[in-house]
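There are structures below to look over.
Just so you know, all these numbers are worked out from the coordinates, no wet-lab data involved. Nothing here was measured: the structure is a model prediction, and the numbers come from that model. Cβ atoms are built from the backbone, for glycine too; each structure is taken alone.
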Structure P
Amino acid sequence: MMPPLLAIVHILPNAMHRGVRLWVPIFLIWLLLLPFVLVLLPVYFVVCAAIDIDPFRTLGSFLLVLGSLNGTHVEVDSPSAAVLIHVY
């Protein structure tokens with residue numbers, strides 16, 4: 001499973017205006033977060049050892065949840081606008 005790489009946010013006002021469609025490249029966010037993850041990973045292993053949980057199992061569970069975000073479709077509708085988010 002791969003983490004999500006792209007999100008499309010579509011904002012539709014209820015007035016006669018055209019909507020706004022934004023393509024959000026999530027893979028750039030992953031690249032920006034990678035140095036922080038690498039620095040905090042040893043701290044994560046120490047904390048997991050201190051509270052006696054398996055760090056590989058919890059890290060694997062987190063990655064499974066992150067990988068299952070592909071295909072998420074969120075629709076929020078209000079009287080003034082509608083927001084549609086699709087994650088690829």
Structure Q
Amino acid sequence: MKLNAVSHSIWLILGFSGQILFFCRFFFQWIASEKKRQSVIPMSFWYFSIFGGILLLAYAIYRRDTVFILGQAGGIFIYARNLYFINRKKT
């Protein structure tokens with residue numbers, strides 16, 4: 001297998017991993033809401049969002065997709081800011 005093919009496979013795995021993390025944020029939010037019988041956003045939602053966003057941003061940079069890069073970069077800032085507010089409130 002050529003190095004380029006291996007590199008491409010690694011980037012595909014990274015991209016799919018980011019998508020899986022992004023899916024997990026909605027899945028765990030749904031489970032938490034079902035348990036409480038009301039809309040709930042658990043901490044895991046924000047962690048899955050930020051880590052999924054970082055992986056997807058890396059993949060978007062690899063693909064050189066400006067629209068995808070801008071979308072993910074903006075989202076990562078929002079997820080990080082929400083985690084900051086949540087953690088600041090705890091202390």
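To which of P, Q does the computed value 3.9 (distance in nm of label points 7 Å out along Cα→Cβ at positions 15 and 71) belong? Derived from the structure labelled P. helix-only ellipticity at 222 nm (-39500 (n - 2.57) for each DSSP H run of 4 or more, over all residues; to 500) computed as -14500: which structure among P, Q? Attributed to the structure labelled P. Work out the source of 15.6, 52 here, i.e. which of P, Q gives that when Rg and Dmax of the Cα atoms in Å is computed. This value belongs to structure Q. Tell me which structure, out of P, Q, gives 15.8 once mean count of other Cβ atoms within 10 Å over residues 23-30 is calculated. The structure behind it is Q. Structures P, Q were shown, and distance in nm of label points 7 Å out along Cα→Cβ at positions 55 and 79 at 1.0 was computed from Q.
With relative contact order in percent (Cα under 8 Å, 6 or more apart) coming out at 28, pick the structure among P, Q it was computed from.
Q
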